[in-house]
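Computed from the coordinates by the stated procedures, all read-outs in this text should not be read as laboratory data. Keep in mind that what you see is a predicted model, and the values were worked out from it rather than measured. Cβ atoms are built from the backbone, for glycine too; each structure is taken alone.
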Structure P
Amino acid sequence: MSGGLITIMVVVIIIGIYVVNNMQPVEIRFLFWETQVSKALLTLLPLLGGIILGFVIAQIDRFKKERKRKASQKKDKKGG
């Protein structure tokens, strides 16, 4: 097995243990809205949102760097 696969398996097991241990409902109130969700869901959703946001920002940065590199290569071909 590769190291990445083992790491993913360990992280999934840790998340599973966390979810099982934090199933207690928590009341959330925001302005006129009120609901109950589990502690695990309340903490995992922002984590997932942060992971997705980080991935999107990394992809945008990679795209910008790739465009800059291609523009630089075109400039070198024209000038040389």
Structure Q
Amino acid sequence: MSTYLAEFSNRHPSTQEKLRWLIPNPHLPEGTPSIVAAQLGDAGIELARRVQDGPQLTIALQKLIEAKDAAVRQAIADAET
């Protein structure tokens, strides 16, 4: 497990799995794509720090993953134009 997620090692497996997908990807292009990914990843980490495990947290983290994916794709597309 990433040291980035070590503080969540005692959390529910679904919370850990969702947070894993919010870790910043070192292979993203520099600039806006990596900044956007980091911001949404940080939002998920902060949310998990403040909210207990449960079905609604899992849903919220999944939606953050989806938002991160879409925002990063758009940032990459913007950088290519």
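Quick check: 16.9 is what I get for Kirkwood radius over Cα pairs in Å, calculated from one of P, Q. Which structure matches? Derived from P, not from the others. For the structures shown (P, Q), relative contact order in percent (Cα under 8 Å, 6 or more apart) is largest in Q.
As an exercise: mean count of other Cβ atoms within 10 Å over residues 10-17, calculated from one structure in P, Q, equals 10.5. Which structure is it? Working through the options, I get structure P.
When mean count of other Cβ atoms within 10 Å over residues 26-33 is worked out for each of P, Q, structure Q gives the greatest result. Source structure of the calculated read-out (helix-only ellipticity at 222 nm (-39500 (n - 2.57) for each DSSP H run of 4 or more, over all residues; to 500), -27000) within P, Q: P.
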